[in-house]
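Trainee: Next up: some structures, all given as C-alpha cells.
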Structure I
Amino acid sequence: MIIIKGGTLVCPDGLRVGDVALEGDKIVRIAASIEAGDGDEVADATGCWVFPGFIDAHTHMQCWTGIDWTADSFETGTRAAACGGTTTIVDYATADRGVTLPDALAEWHKRADGTCTSNYAFHMAIAEWNERNREDLAAMRAGGVSSFKTYFAYDHLRLDDAETLEVLEALKPFGGTLCVHCENGTLVDALQKRVYEAGIHGPEGHPLSRPAECEAEAVSRLLYLAHLAGDAHVNVVHLSTKLGLEAIRAAKARGQKNIFVETCPQYLLLDDTCFTRRGEDGLEGLEFVMSPPPRKPSDRAALRQALLDGEIDTIATDHCSFNLHGQKDRGVDDFRAVPNGGAGVEHRPALIATTFEDQLGPTELCRLMSENPARVFGMWPRKGCLAEGSDADVCVWDPSVEWTILAKAQHQNVDHTPYEGFVCHGRARLTYVNGVLAARDGEPTGATPGTYVPR
C-alpha cells in the first residue's frame, strides 16, 4: 500500500488536510491520519495539494494531419503528460474518408496500447457521414467511445450542415457528445488565398486568414443545429474569441442546456503579437501557427474573465506537436504550408496555476482540469475524483517550487515550446497512474502504467 501523508486533499466536498492510501489501482482510504504498516510505502505531501490526476481531453498523438505526422507518439506524449501531472488524455482517433469507425478505433489502439505512461481514452472524429458510419455508432459505444468530433473546416475532414445535424440526431439517443471544430472552412480557404495574394506570406498571415468572425459564425451555426436536434449535447472545442463566447451566451439565453465549452492555455496566455516575433533563424513566429490562432488581447481578456465567471467548463491543450525545424519551417515563405498545431500537454497545469495564481485556488484548478473533463466525457467518479473507490490517479502538487519552461528540458518530443522562458510557480512532485509512480519532480520514472479508459 502507498500512503500519501499530510497534504491538502482536493476532494469533491472541499479541501481537507489528511492522508490518502492507494492499493493496486484504487484509492482505498482517505482519512485524517493513516498509520503505515510493514511493507507500506509512505510519500510525504506536507505543504502540497493532492489532486485527482489531471485530465487533458483534447490531444492529437501519433496522428497524420493531412500534411505530416505529429512529432509526439503516444509513448512520448503520455510520458510528457505524466511529468506535468496529467494522468489521463482523451485523444482524437480519426476515421478518414473511406475508413470505417471500427477500423479507425483499432488503428488508434494499435498505436497506443502498451506504450503509455498516462491513461488514454478516445473520441472518434468522423470525416464522412453515411449509413455505415451511422450503424457503427453502436459499435463505438460498445468499445467505450461516447464522444465524437466533426469539423466545419479542413476540406478533407469537414461535414456540411445537413450531415452535422444528422450526426447530432444519431448521437442523441445514447447521450453522445459531439465535439466540433468551429471555423467557417469556406471563408478560411478564400481568405488564405486573399491574404497570400496581398503579399503577406509569413506567419502573420495566419491569423489574418482566420478572423474571429470565422469562429463565431461556426459556433453560432453549431448551436442552432444542436437546438434543431432537440438540444443535443455539444462541446465547443478550443474556444478562442470573444465573439464566439457571445454566440454561446446567446444560445444559453434562449434556453439551450447541453453546451460544454473548452478553451486552451494558448488562448488564455498568448495573443496575436506572437506572429511577429523573429528569432535569429527567422522562424520563431512559425511555432504559433495553430488553428484557431492566438487572438487579440481583448479576446484573451474576455476568455480569462469568462473562465473566472464559470462560463468555461474545461481547459485542454489541443496538443498537436510539430517540430519547428523540418516540419513547420516548410512554410517559412507561405503560412498556408505550415503544419497547424502546438505543444502543451506537459505544461498545462503549471501554466494555468501560475497565470491565475491569485484568482484560482486548488478547488477551481481541479474543477477545470480534472473534475469537469471527467464529468463531461463519462469518466466520473472513476476519474477526476479524490475519493475512496476511485482510480489511483493522483497528482501531488508542490505550489512552492519555481521553475522555468525550456524546450531543452521538456519531455514533449518537439524542438520548441510556445512558452519558452515562462517562469512557473508550482510543479507536480509525484504523479501516480493506476497506483504506480510515473513521474517525480517533473521527471519520468520509466514506468508505463497507462491503460485504456472505456467511457
Structure II
Amino acid sequence: MKSTVEQISPTRVKLNVEVSFEELEPDFARTYKTMARDIRIPGFRPGKAPAKLIEARVGRDAVLAQVVNDAIPAKYSEAVESSEIKAIGQPEIDLSELEYGKSITFTAEVDVRPEIDLPDYSTLEIEVEPVSVDDDAVDEQLEALRARFGTLTGVDRPVADGDFVSIDLSATIDGKEVEEAATSGLSHEVGSGELIDGLDDALIGLKAGEEKIFKSTLVAGDHSGDEADVTVKVVSVKERELPEVDDEFAQLASEFDTVDELKADLRERVARSKKMGQANAISEALVAKLVETIDVPLPEAIVAAEVDGQIHQVVHSLNHDDEAFERLLEAQGTTREKFEAEAREGAEKSVKTQLLLDAIADQQETDVAQDELMQQIMFQAQRYGMQPAEFAQQLQQAGQVGAIYAEVRRSKALSSIVNEVTVKDTDGTVVDTDEFFPKQVADAEGDESTDES
C-alpha cells in the first residue's frame, strides 16, 4: 500500500491512498466466505460454494464493491498509522472508480491535531485565593453536624424558614390541569430552593391544611418553559430541634470526648478541604493561562460537532420538541442565536483545552496505568449511582473507554507541569504545590543524581 499526505490547513490533511489489487486477496477470501454462507447454490452445502460460482451469481463488480467497502476502514487506519498524523474526528473518504484487477485508490480528508508551540512553563505565573480557616467555617461544619443529629418535631404554627413540610402540589396552564406536575405527600425543607421558583415564598406563613396559588415556570415535562399557576397545600409542618453543643454531643457525634477536640478535628478537616479547593483552583487557573497565552488553530469540523452535540443534548432532554426548546430559551431571556453563539464559544474553549493538554501529554510522555483508568471509571460510576462493572461495560459498548483514558491522561499531564509554574496567592505569597502536585520521581536506574552512599 502506498500513501501520501497533503496538508490542507494547520488542522486538516488529505491522505492519498493506493492499494494494489494483490493486497486485497485476504479481503476477497473473507468476502467469498461470507457470501457463501448466505447464497444457496444447488449441489453445494452452505458455505461451500466456489468463488467462481458466487461471482457468476452476484456479479464480479458486486464482489469487488463489497471487498473494497469492507477493506477501506482498515486501509485508512493503516495509512494514518504509517504517516504518523494525529487524526481526530471522522474522515471524508472519496473512492475512485473501481475496476477489477487494478489498484484501488481513495482519498481521505480528516482533521488533525495541529502543531502547538508550548512555552517554557517556568515563565508562567498564576494567582489563586489563599487558604484561610476562620471560626465561621468551623462553626458551619459544626452546625451541619448538629443538623445530622437533630430531631424533627411537629408544630402547630405557620410555616417558617428552615421548617420541614409535607406538601401537595398541582399546576394549571390556562385553566387546564398539568398532570405530570401533580404530586402529593412531598417532603421539602423550606428555604432550600430545591424545587420550583416561588415555592418557598408561597409556603412561609401557611398553616397545615392551608393552600396558596403562585406563578412559576415549569422546568420539566411537555410544558417545560411554560408559566403555570401552581397550587401548594401544606399537609404538615415540622421543625428541627438541634442538640446542645457540649461534651455529650461530641461523644455522640464523633470519636472525641470533648467539644474542644471535636472542633480541633473540624478545623483540620476544613483546612484539608480548603487546600483541595486551592489545588482545583490552581489547575483551573493554569488551564486558563495556557488557553489565554498559547495560539491553537481549531479544527472547524470538531468545533461544529461539539456545538451540535450541546444543542442536541438540550433538545433531546425536551423530547426533540423544538417549540419547547424555544419556550425554554424565552423563559431564560435568550434567543436561539445567542444560545448557539454561547455554545460555540464554549465548544471552542473546550476543543482548544483538549488540544493543548494532549500536546502537553505528548511532550511529557504521559502514560496512564490500568489502575489509574479503573480508578476514574469507578469514580464516574459512583457519580451515576452505578456498579463499576456495569458502568465499564456500558462505556465499552458505547466506545467511550478511549475518552476516559484521554481525560485521565490530560489531567496527569497538567499535574506534571504545575511544579514548573510560579503559583502565588492574592496576598503575594508563593504557594507550595508539592502536596497535591508531587514532582515526578526519576527512575532510579536513569537518575544520575541518586545518592550512592
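Trainee: Please state which of the structures I, II yields -15000 when helix-only ellipticity at 222 nm (-39500 (n - 2.57) for each DSSP H run of 4 or more, over all residues; to 500) is computed from it.
Mentor: That value comes from structure II.
Trainee: Out of I, II, which has the highest value for distance in nm of label points 7 Å out along Cα→Cβ at positions 16 and 424?
Mentor: II
Trainee: If you work out mean count of other Cβ atoms within 10 Å over residues 216-223 for I, II, which one comes out largest?
Mentor: Largest one: structure I.
Trainee: When relative contact order in percent (Cα under 8 Å, 6 or more apart) is computed for each of I, II, which one produces 22?
Mentor: I
Trainee: Tell me which structure, out of I, II, gives 1.09 once Rg/Rh (Cα atoms, Kirkwood Rh) is calculated.
Mentor: Derived from the structure labelled II.
Trainee: Give the label, chosen from I, II, of the structure having the highest value of distance in nm of label points 7 Å out along Cα→Cβ at positions 128 and 368.
Mentor: Result for distance in nm of label points 7 Å out along Cα→Cβ at positions 128 and 368 over I, II: largest is I.
Laboratory data are not the source of any read-out in this text; all were calculated from the coordinates shown. Treat the numbers as computed from the prediction; the structure is a model and nothing was measured. Cβ atoms are built from the backbone, for glycine too; each structure is taken alone.
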